[in-house]
Structure 1
């Protein structure tokens, strides 16, 4: 009888233990394993590719202490690293590398391509050199790629075009050569693209496939040919210091445009009314091209937002465009170093007493007397009228620099 009771007790105890164990198995684990070994190895390769003499004691790289786990570190180790900490038992993964711009010298190792969960790679303001490795194409989850202000060389890897989740690319201020890879024109999520200050060249493909692009900066390169077709979503366009030629026609459909800089190119023809009438444009810089005319109509009914107009250093001819006074928000105008002639409209003088704050008309062939308002400008208004053919009183500071010799004026336009 006693034996049977003992047997039943043991059996009940075993059942209870089984229930407890089963219950514990249903409770989610609150622990997770360490960082994936291949991710750690990739970080090691990154450090090995950097000259240790460029790693300052206070820098992020100096904090990478491989005696601790990168994703488990809770102290001042592995600065500039972010991880994904899973709720299950899978390994942690590195999702962001955001280095300090401390002047690290070295190369970007191909091992970067093993960090396949990476969403952000930011190594701006350093001294990395050599090419960007083709393994960059393995980072299919990357949304932000920023390597500006380094010494990278070679072509832009076409593999970047495979990173369909990219929203932000900044490759500016490097030494990249070649042209824009065709596959980059299909990055549908891209909102920001800067390739400025490189040695890029060639014609630019149709970019309308980048239909969410907000900002495009390709200034200070050697791109040539006609201006490309651009996505209508653009708000900021910087094309200065290239060798673009032809006309501005392809820009007239950019209805969201706010900032346009196409200065220092070889564009010609007219500064078209369709560009000047883009209502949201605040800053327009078309300086140092080969434009010969400016098609300005009366815009008082359209209320364009244009605040600054820079058109110096062209071949603009004829009389000064009087309809500029119809731009109700315009405060800064630079029409210097052109071929304008004739009288200065009295309406310009009236604007100087109300809205205009800077007016540069120097180095033209303007003639006649100054409108009365020009001699009574306030001290916070900047005006430059030197090197024209004006009858400008010597005591008027606006004419500083003097006027052209009469022989030079007669040789160009009748005074």
Structure 2
């Protein structure tokens, strides 16, 4: 029989198709800190605390720490540490690494790595939500408590998860490099130089040239103002009130480029306070002109910069402009036991009381929900104390005063 497409000895030639199955891991790490380790002891075997959930490879994970060990038969001689699949999943294959950080600066970390044993045993398979990988005898407690891993009653652990993925690769016949989209930069040039502009905005003592069609395409408010039933397509100048020039300029730049502008570049200030204030005003402008993407970008930026000093003004802003996610983040931050006292002492909280008193009840509800989920046995006393703290104040002479709503 005549062979086609091959070479002597059965070696295939170059006229065959090829494909490749590629197995790889999607890796990410999470740092889990336990402050007040000594207070966690005595919970009892099998009792645990967990880290916040983190996402790797499309699944959620959490670190479980057992200060008195997972197994009663170990008589609390060891601490146990596990990584758990915290979201729905079936037969999720992954590699893991748990690192107890040496806090002396010597770099002698305690590392339990599944990655090093991948060739020997392969990935670990988690069958369902709640499945765990880890160590019942992660570290002997007496040794841990005299080691450099414990400093100022604090433990720090790094958890790395590598979720196994596989994909099929086929050769590409042609590859032509394509530059990234540049429409935003091109439109931004139009805005910068005012080429073909047909509308002028007067904002304070500054003016901005723009293009009605672009503004109408980006904002339902401008669309109605220029081309709606009662709009005026022939208007040539608009006076804008209640918006500062840098804020309006930032909004225009976003509308032309679809990117959040550099606040430092616009304000000429590197002050964090100035930056946050600018983003807060930009969020308000985005809401005023119906720019939902800009509004969400501002929400995300403000979430990253939340502190005890900024959370109350940000919470007030979120309530006034219906930013549900930002409001939720602010409430959770404020209700945290370690933050609440500091927040109550800020000027921003005084303004919150006056402008949005209903938020005080939202804060109390969030505190109560946290107490219910973490300290059910202490719910009544904790809620009463925190409620008194929020509802009562102290005057200049140190006497308690009742806050009115």
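What follows is calculated from the coordinates using simple rules that are stated; it is not laboratory data. It should be emphasised that the depicted structure is a prediction, and the values quoted were computed from it without experimental measurement. Cβ atoms are built from the backbone, for glycine too; each structure is taken alone.
The value 6 for relative contact order in percent (Cα under 8 Å, 6 or more apart) was derived from one model only; which of 1, 2 is it?
Going label by label, the one that fits is 1.
Comparing structures 1, 2 by percent of Cα pairs over 22 Å apart, for residues 51-130 alone, which one has the largest value?
The maximum falls on structure 2.
Consider the structures 1, 2: one of them gives 19.2 for mean count of other Cβ atoms within 10 Å over residues 139-146 as calculated from the coordinates. Say which.
This value belongs to structure 1.
Assuming 12.4 is mean count of other Cβ atoms within 10 Å over residues 163-170 as calculated from a single structure, say which of 1, 2 it is.
2
The value 293 for volume of the Cα convex hull per residue in Å³ was derived from one model only; which of 1, 2 is it?
Among 1, 2, the structure yielding 293 for volume of the Cα convex hull per residue in Å³ is 2.
Here FRET efficiency 1/(1 + (r/R0)^6) of positions 171 and 211 (r between Cβ atoms, R0 = 35 Å, to 0.05) was calculated and came to 0.15; which of the structures 1, 2 was it taken from?
2
Which one of 1, 2 has helix-only ellipticity at 222 nm (-39500 (n - 2.57) for each DSSP H run of 4 or more, over all residues; to 500), as calculated from the coordinates, equal to -4000?
Source structure for this number: 1.
With FRET efficiency 1/(1 + (r/R0)^6) of positions 43 and 107 (r between Cβ atoms, R0 = 30 Å, to 0.05) as the yardstick, tell me which of 1, 2 scores highest.
Structure 1 gives the largest value of FRET efficiency 1/(1 + (r/R0)^6) of positions 43 and 107 (r between Cβ atoms, R0 = 30 Å, to 0.05) among 1, 2.
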